[in-house]
Structure I
Amino acid sequence: MTEILSRLADIVGTPNLLTAKQDVEPYLRDQRGRYEGRALAVVRPGNTEELSAVMQACYAGGVPMVPQGGNTGLCGGATPDGSGAAVVIATGRMRQVRAIDTANDTITVEAGCTLVEVQAAAEKAGRLFPLSLASEGSCQIGGNLSTNAGGVHVLRYGNTRELVLGLEVVLPDGRVWNGLRGLRKDNTGYDLKHLFVGGEGTLGIISAAVLKLFPLPATRAVAWAAAPSAEAAVQLLGRVKGGGGERLVAFELISRATLDVVLEHIPGAQDPLPQASPWVVLFELADSDPEADLNGLIEKILEPALEAEEVLDAAIAHSEAQIEALWALRENASEAQKRQGVSIKHDISVPVSRIPEFLARADAGLQQAFPGIRIVAFGHVGDGNLHYNCSMADAAANKDLVAHTEAVNRVVHDIVASLDGSISAEHGLGQLKREEITRYKAPLELELMRSIKQVFDPKGLMNPGKVL
């Protein structure tokens, strides 16, 4: 192993090859603390040429490679196993904005750019890059691409997959595929980029991407609406879509239990409405016209919903500070639950029309199997994605519940499957759901996935133990 380490040091420079325990340690644990591994070293290439040379050396030496961006993933997809044989390839030094083409509405960035850096570069050019996540200050665009990240703006702009036009990818043996084409029409055979988007670094490492840009919104409006049921929330979604059209950017559903957790654990959080309700909806409209009266449009949409009792009460933000305060209640849901304690988390999606059915069946099934279980449900109801998290109020009971994670998963995931849904809407599979997915994907689908993996990575060196 001394030979491969010496070769890697020659490629990236000694300061960018980390082998000391205290230097390597931050790269060995996922952000939830669920997985911890070991590594031969952490190597930090500074550009595509160095990344290519690193991967060529590892491939020749039979050294497994674990790509890692901002290490904000939720399924252990960037954490090495316990063998200590792998090299972690951290892309954080590859953070150049290579080009911005405002006439073509594209930005070309390297994989190590944080999401907020991409957003800021786009905004400086008078454009919007719409991907938005709670971890945007630290997650990297390469990781966003490799997990096909979702976030709050999928309803209008789509997942990361819909935001990418071209990729540059380093294959396991070090060869570089230059697919950095900023084309919206390119009907020349298999669209290879979509194998790498969502591939979680198991087929190669994305080194750069051409991403779509959009007009920068000049005005935005946000409403917080109390709903008596999940059914009413879905009905309201239809109203807002009909009245807001393409101005509808986000539509989030938050259960009362979720809001209570946020109010308890996030300093300064306040309930925007005087009366508690079973569910609340947070939705946002945006327009590039600075004269657009979006608040007036929201009032027009909400009036019949209030009369039909699909909405019990509502608050509309009247300043940027109020907008941020409302969004903070939603964006701090995961952090608040983390402070509350360990829970069994689910990242599921079902057709929007079947969200109420999923909630009713899953709640009933879990209460029957685990009386007293506490459900914290919230998410992007506009695109059918819910975060459905389970715990117990009592610490001892919660420890026992976590020990029955597989049984809880079976209730939730079986219902999801029966509704033609997915057990991983936006977080990926990583290590966490690698075995679980085999219960729900058809054997032929898994066979085809393994065949693709074999073509790109015949030695099985790319991010081993993830996805498949």
Structure II
Amino acid sequence: MDFTPHTDADVARMLGALGLAESADLFRHLPAGVALAHELALPVPMAELDVMRHIDELGARNTAGLCCFAGGGIYDHFLPPVVRSLTLRPEFVTSYTPYQAEVAQGVLQALFEYQSMVAALMGLPVANASLYDGPTSGLEAVNIAVAHTGRHIVWLSRGVRPHTRQIVGTFARARGLEVVEHPLVDGRTSWTDGPEPAAVVFSQPNHLGIIEDYDAAVTAAHGRAALAIVEADPMLLGVLRRPGDAGCDIAFAEGQPLGNPMSFGGPVLGMFAVASGLLRRVPGRLVGETLDRDGRKAYTLTLRTREQDIRRDKAASNICTNQTLNAIAAAVHLAWLGPDGLAEAGRQSVQKAHHLADLLCTIPGVALAHGAAFAREFAITLPADPVDVIAAMAQRGYLAGIPLGDDHPDLPNGLLVAVTEKRTAADMTGYAASLAEVLHDV
């Protein structure tokens, strides 16, 4: 309890009000396995200037400037300077919950524009103002399906991002749901028969970069009166079919590639869109367009009774907020790209991924893990431990990819490699040459 702002007199007065003798009494109710049994090994107190120097020294230990070929949900796409310039304007950075529409028209309009862009991007009529991140958006999609159908079984592709599968699994245990995972055959989901599901959940493309069969997944769902839920990749929706056009009922995505840096994994945002029949079950915040009493266009939060802070016992979700600043950044990025720019970024990513895959497969012992068509990301098998390879590649200036063995035991030497439009011919040639050197040395 010895925080800097609290004097001994402050602590004594607090303990007296609680009827306790010492600060340690505050924690005596904790189980023995939870309470810390020893002092923290903290350094001696330092002056503020010394603390700043120490933090700089710690930061200098980080390896900076690696050429990134890692993906798995978070990607190194080009972020135009206009995104930061507009997003960090004070009226966006300092704004908070826009419950008072009369003083929050700017933020509400920006979020309405974001929703409109996401709806157009996903090919679905209704989008919310964002959720916390992609994986939790997947959980919210499953929540809708369970409530909508009254069923308690979820079909989940093994190709769905690992974090999404883990979060859905945690939710399922808490809610008494059964998750039936469907296997990958040559990298693509095989929808085997089973008990009637509330939802069929898959990724497009999947975690291994493979382009899934939209029609097979949607048919598996709708043929059993279940909802078809897809985890989409927003940066590839300029070149791949939109979820709504493919017949999906719910689409969600990790929105980080749009307007947000990698930032060691966060903060990020979840993009979320649904078919019109699911409007009243949409989680989180919805911004609507209306007219004020003078007949002028105005924006306001709408359908608030779905939210847990309004009607907790009947709420669609326990989420009643959104990632406003990240969503605005995504909207600025989408507006800057436009349909043609988004399509070009997707085309370049796909073409460069295939070019690099061809280069890597000329290295002895390296092969594509699957024969199915892939987009911006692909899995290769190595003649060495991927963890060791990644460490050695980092010494040569490359963030080589993500090891796949933990999430896909059938690929113990698998490495997931991602290529965005940022990667140059020299980047890819250098990566292939360095990988060949590393594999020759191990």
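Read-outs throughout are calculated quantities, based only on the coordinates presented, and are distinct from any laboratory measurement. Fair warning: this is a prediction, and the values are worked out from it, not measured in the lab. Cβ atoms are built from the backbone, for glycine too; each structure is taken alone.
Structures I, II were compared on mean count of other Cβ atoms within 10 Å over residues 94-101, and the highest value belongs to I. Where does the value 0.70 come from, among I, II, when FRET efficiency 1/(1 + (r/R0)^6) of positions 262 and 422 (r between Cβ atoms, R0 = 30 Å, to 0.05) is the thing being computed? It traces back to I. Each of I, II could give Cα extents along the principal axes in Å, but the derived value 73, 56, 44 comes from I. The greatest value of FRET efficiency 1/(1 + (r/R0)^6) of positions 310 and 398 (r between Cβ atoms, R0 = 30 Å, to 0.05) among structures I, II is that of I. Looking across I, II, the calculation of distance in nm of label points 7 Å out along Cα→Cβ at positions 46 and 142 that yields 4.4 traces back to II. Assuming 0.95 is FRET efficiency 1/(1 + (r/R0)^6) of positions 206 and 390 (r between Cβ atoms, R0 = 35 Å, to 0.05) as calculated from a single structure, say which of I, II it is. Comparing all candidates, it corresponds to II. Among the shown structures I, II, from which was the value 16.9 of mean count of other Cβ atoms within 10 Å over residues 30-37 calculated? Computing mean count of other Cβ atoms within 10 Å over residues 30-37 on every structure in I, II gives 16.9 only for I.
Structures I, II were shown, and relative contact order in percent (Cα under 8 Å, 6 or more apart) at 19 was computed from II.
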